[in-house]
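Listed below are the structures to be examined.
Just so it is clear, none of the values below were taken in a lab; they were calculated from the coordinates. For clarity, every value in this text was computed on a predicted model and none was experimentally measured. Cβ atoms are built from the backbone, for glycine too; each structure is taken alone.
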Structure P
């Protein structure tokens, strides 16, 4: 792998409340794509505006980070509803971030569902196909960030929507190549995370929770801003990847 994107979920707060150990301004210089909370699991108009401006200042790609309408659960609990209802919630949030990006004269280059809706899209063909149909109509050039080989990725490829396959630095994997959701991930060792990412980039392998090595293909590495030690993890990743001659850059449509 010659180059890789680093994406991070940012703008996750409301009013004066912010999540994460450090301000987004400290993380932004270390990433190439920002997934900006779109208001349902976190984020509000002022924070979206602030985070879009911060991304532009640092030359970071702007993306919408859409979640279930579940503030109390931080979007990490599934919400029941018809396919139309759930997709309309995503439409609403994509439009919010795209609007603020246009206000600042910048494109919204990608979308990335958050938490439980990310996992539900990955597991449900009906939901993924409806969501991708919306993207084809409204944002046909925007990348959809997703797990490789799962429903969202398959629907995007089938419809011709640009897709970015993700690798999760701060999440474990099961033997099927799906990330393992944990409510409290605890403290990671930045050096170990960096080596995990370097191995994935150079060997295309990751070790699962059962100790098995599986193949992994991806275009972008995700680090969550609310992971304890996120800043140190990003620093260690930069050192390891750049030391191996791997360029860190946002995805390109070319």
Structure Q
């Protein structure tokens, strides 16, 4: 699946860098780029655009104002936004308009790829959802993509035993490999990627695959040779699961 993208930034150098990053990402296609949000809006109204990378502070029409306009349109879920800005104080406003991600300038290609991958996974879920009745639940994906070094690696959910925080990375432990995959992402992002009915965060530093738990003793979970502590802030939720598990 290739995502049709538009880049919007009133700073020429920032626009060129953004365009370059989009062009060198295999699953993205740059359809158009604009230094003016009003011109971009005219284009978006006439063409199919799935993903918009844009600055927030721009003359005439800001990125946030454009996002609110698009959010009010029908089928707004078919066009999603990733903000690229030098001002972190806009992050909360970005989430209010349901932006997929928020890149803080200056950002690296690794940062860009992480945000783009999140968008790809979002549209893949939308694309794979069956045309069914509203009451019917869409089937879950049985895999995720992880950024490992400079590659996107497909990982089957059933292969994951647990996820461990490691500085700015996460270690994804697999049944099929002796060494974990090291991915430049956050535990929060991993929580969003992994289905909540199969995985649970039990500690600031651990997410476990519920069907991989071998035993539980007090506040310690045993998965193979690994002993993982259940944190105080996660104990109540885990005890609720444990009560159902024992019945």
Quick one: Kirkwood radius over Cα pairs in Å, for residues 106-145 alone came out at 11.9 when computed from one of P, Q, so which one is it?
Q
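Given that P(r) over Cα pairs in 5 Å bins from 0, in percent, derived from a single structure, equals 1, 6, 14, 19, 21, 19, 13, 6, 1, 0, which label among P, Q identifies that structure?
Numbers: P: 1, 6, 14, 19, 21, 19, 13, 6, 1, 0; Q: 1, 6, 12, 15, 16, 14, 12, 10, 7, 4, 2, 1, 0.
Here the read-out was taken from P.
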Given that FRET efficiency 1/(1 + (r/R0)^6) of positions 10 and 202 (r between Cβ atoms, R0 = 25 Å, to 0.05), derived from a single structure, equals 0.05, which label among P, Q identifies that structure?
Q
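With helix-only ellipticity at 222 nm (-39500 (n - 2.57) for each DSSP H run of 4 or more, over all residues; to 500) derived from the coordinates and found to be -12000, which of P, Q does the value describe?
Values: P: -12000; Q: -9500.
Clearly, the read-out refers to P.
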Answer label among P, Q for the case where relative contact order in percent (Cα under 8 Å, 6 or more apart), calculated from the coordinates, equals 10
Q
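Determine which structure produced the value 1.00 for FRET efficiency 1/(1 + (r/R0)^6) of positions 26 and 58 (r between Cβ atoms, R0 = 30 Å, to 0.05), calculated from the coordinates; the candidates are P, Q.
Derived from P, not from the others.
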For structures P, Q, which has the highest computed value of distance in nm of label points 7 Å out along Cα→Cβ at positions 114 and 218?
Q
